[in-house]
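Asks: Read through the structures below before going on.
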Structure 1
Amino acid sequence: MGTSNWQNLSFCVDLIRYVSPKSVLDVGVGFGRWGMICREYLDVWEGRVFRTYWDTRIEGIEIYPVNIDSYHSCFYNIIHVADAFDHVQAEVQPGQFDLIILGDVLEHFTKERALILLQTCIEKSRFVLLNIPIGTDWPQGAVYGNDFETHLSTWTTEELDLFPVVDKRHFKDYINRDFSTYLFSMPGK
């Protein structure tokens, strides 16, 4: 089941709390980290401890249905089993989400499709939180029988800096590889 590095977690929580979204779309649910974190820090930390009081709408997209387990329903309102590129293009309406999270997702698309997906998310959402490996030190093929885990593109900070950056930070993983967290938003949103 898809998971990610931990070195950027406190920075991501700070960004999520800064955005304070009422609606979140987690693209590439995997283990469900972002659903859990959003539920905890957007509802529970605001005093809405019990499910009946939660008011943040948290949706997810997952292309590999085997990743979805019963515990996901404890944090997500709904998970769409779909290709994220197609779903965001066709199903997500502008303004439908305050925050779209792309947590280690773009590298699983070809560069052309990833650039379109990122730009579309930025145009359709108030904010986009991106976590992404930087550079060529991240080769990956199919993992645990999931061909969608294959890395199809590599990224540089220079190309990501061309998007409307609100905040960013660069990190090293446990074996000293580079990865980054970006918060994007179109001016005036």
Structure 2
Amino acid sequence: MKRHMENRLKYLYSGELIAVICFVILSLLINHNYPDLKLYSLFSFWTAFLLLEFLLLQGSMYWYIKFKRFRNEKTFITPTYVVHKLIKLREVNVLLIAIPLLAFIYDFFRLHSPFPIGGLFIALFIYVFAILEYINYFYIQLSYDNISDLRYLKQRKVLKQASIQRDINRLLHNKEKEPLK
């Protein structure tokens, strides 16, 4: 069981990190092979892309910390200082999510004919994907990639709470139990 959990946590943190690297390579290939998209000239692309990469790095670091904690201390409980940082990141992420919206407006008024619809579509897709990752990390688990998760979904017919949200709730719940000084 311990080995299975270590492998699962390793899969989660390495998968997020590999996605960060793959998305950089993919963007380079798309920009090089389809210059008419004007992808790298779009402010909306850069803001959405960097938001997604930042979120994926947060997910990778979260799962890496869980992996190291489980391997070294045999516990799944995320350290309190990490949860406090995640709470701050959740707030920062909300502000960062607003920036691509402004970037889309900026690109719309800045660009002239020919309007790079394909590039804007890709930027919008990345933006939506970033928002879904944010929800997946901080609120509701949207990714169900193993038998256990699928079984949970089938039995309860409700989406799981995100792991980070469970850690935040645990921290807030424990604070409520602390006696007043």
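Each value in this text was obtained by applying a stated rule to the coordinates, not by laboratory testing. Here the structure is a predicted model, which is why all the values come from computation and not from measurement. Cβ atoms are built from the backbone, for glycine too; each structure is taken alone.
Asks: Which one of 1, 2 has mean count of other Cβ atoms within 10 Å over residues 75-82, as calculated from the coordinates, equal to 17.5?
Replies: Answer by label: 1.
Asks: Compute FRET efficiency 1/(1 + (r/R0)^6) of positions 67 and 123 (r between Cβ atoms, R0 = 30 Å, to 0.05) for each of 1, 2 and report the one that scores greatest.
Replies: 1
Asks: If helix-only ellipticity at 222 nm (-39500 (n - 2.57) for each DSSP H run of 4 or more, over all residues; to 500) computes to -7000, which of 1, 2 did it come from?
Replies: Only structure 1 yields this read-out.
Asks: Okay, moving on. By the measure relative contact order in percent (Cα under 8 Å, 6 or more apart), tell me the structure among 1, 2 with the highest figure.
Replies: Going through 1, 2 one by one, relative contact order in percent (Cα under 8 Å, 6 or more apart) peaks for structure 2.
Asks: Please compute distance in nm of label points 7 Å out along Cα→Cβ at positions 27 and 51 for structures 1, 2 and give me the label with the greatest value.
Replies: Going through 1, 2 one by one, distance in nm of label points 7 Å out along Cα→Cβ at positions 27 and 51 is largest in 1.
Asks: For which of 1, 2 does Rg/Rh (Cα atoms, Kirkwood Rh), calculated from the coordinates, equal 0.93?
Replies: 1
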